[in-house]
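Following are the structures in question.
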Structure I
């Protein structure tokens with residue numbers, strides 16, 4: 001949601017003189033699209049292209065000096081769109097989590113293909129049920145209740161509850177779940193496949209040293225053949241990078257320095 005961490009970073013960047021566009025993705029929040037809460041990676045990438053279209057219509061924006069940034073899944077989508085949308089001359093991410101790769105793995109641990117096939121078969125049955133008028137089903141991306149958290153819950157999900165389900169970061173438009181039938185699109189998507197070939201723009205990857213998701217920033221850094229920088233925020237976890245002042249301050253400082261190349 002634009003009112004959550006992405007909006008905080010936008011405000012901070014605007015304080016440094018940048019024109020920043022934030023928006024609710026298609027099917028989410030105040031944006032249109034049906035069915036609601038569909039997570040369609042390809043549409044997410046197209047949303048970013050449309051943001052570039054919009055920026056080029058503004059008389060106070062130089063269309064040759066545009067960049068893109070994203071946080072969490074948005075970081076993965078920022079990397080994805082930059083590969084083929086070269087109006088974006090630089091890309092920055094914070095706590096990047098590539099939707100396809102992270103859907104096929106759990107906290108970096110690969111899940112057997114047989115389990116993914118079982119998920120796809122479940123999605124197929126659910127799509128048929130919905131086509132016949134059945135109830136839509138949803139999957140939470142963070143625990144829904146405090147009782148759902150135990151000693152085996154990964155830090156990112158534990159802290160995700162604290163951010164998305166409490167006054168810290170909760171917003172009425174942020175439901176903390178996605179349409180179950182999104183899984184076929186999510187499993188088939190890839191952010192990393194074409195990084196070595198198509199991502200020629202400078203890239204800044206920011207990740208906390210204690211983040212469950214830092215491995216994705218490490219992988220993107222290794223894959224990129226273009227100008228690149230990996231900035232590690234000591235002591236920060238994935239979610240802490242969303243709104244913890246001492247960590248956000250460091251990220252903004254690096255992003256401002258980085259986007260000065262535009």
Structure II
């Protein structure tokens with residue numbers, strides 16, 4: 001861990017240079033006003049009503065966040081910066097596991113991850129706060145999965161896998177369409193599978209499936225919950241409705 005400390009600190013320094021100099025001048029943008037008005041007019045419980053129809057986890061997220069940060073824009077912009085930084089550190093961790101001898105490449109990739117698209121997107125610090133929180137949880141969850149593969153200690157491996165599944169459910173609960181990151185998790189495991197030994201493509205694929213098996217709880221658990229236990233009142237985010245449209249279009 002100490003070996004990667006210089007890159008970690010330099011990454012945070014560059015991100016601070018990019019995002020923090022004018023952070024005090026940032027305010028509310030686009031739908032941020034809608035969130036702030038609702039929170040001030042209806043109290044923190046109003047967020048449960050806003051999100052109960054399709055993404056109830058965001059109701060709890062905004063209730064806690066609004067109670068903590070209030071209606072001043074600065075704490076929200078600091079918060080989204082911290083989530084962005086956490087996501088970049090998670091990405092750097094993933095890259096260092098996958099390509100341990102490519103430190104310059106890993107740092108550059110993590111730097112691009114944190115500064116792009118910069119102020120062209122995510123400027124709405126209230127509306128997009130759960131998206132950035134989800135992104136941080138995505139990278140953390142995948143990094144925990146990869147770390148679990150590397151460890152030889154059974155107790156630690158179980159703890160890492162359990163943490164990976166939990167953070168996986170959390171990131172999807174905040175941003176359901178981010179479930180596509182599970183394909184990246186599988187691909188990352190494929191890169192690790194068979195490392196150091198010579199395997200055919202099919203044997204490597206089978207080894208990947210075995211490594212991924214417990215992680216299947218993340219997408220499967222979410223899909224089962226959404227289809228069989230949760231009543232989605234918004235067709236645009238309802239899995240059953242969207243699958244039905246897809247089948248009919250075929």
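Only the coordinates and a few stated rules stand behind these numbers; no lab work does. Computed from a prediction, not measured in an experiment: that's the story for all the values here. Cβ atoms are built from the backbone, for glycine too; each structure is taken alone.
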Worksheet item: From I, II, which structure was helix-only ellipticity at 222 nm (-39500 (n - 2.57) for each DSSP H run of 4 or more, over all residues; to 500) = -22000 calculated on?
Response: II
Discussion item. If Cα extents along the principal axes in Å is calculated from each of I, II, which structure is the one that comes out at 62, 50, 38?
Written reply: II
Worksheet entry | For mean count of other Cβ atoms within 10 Å over residues 20-27 computed as 18.4, the structure of I, II it came from | I
Discussion item. Looking just at mean projected area of the Cα convex hull in nm², for residues 108-147 alone, which of the labels I, II belongs to the structure with the highest value?
Written reply: I
Fill in: Test item: relative contact order in percent (Cα under 8 Å, 6 or more apart) calculated as 22, pick one of I, II
I
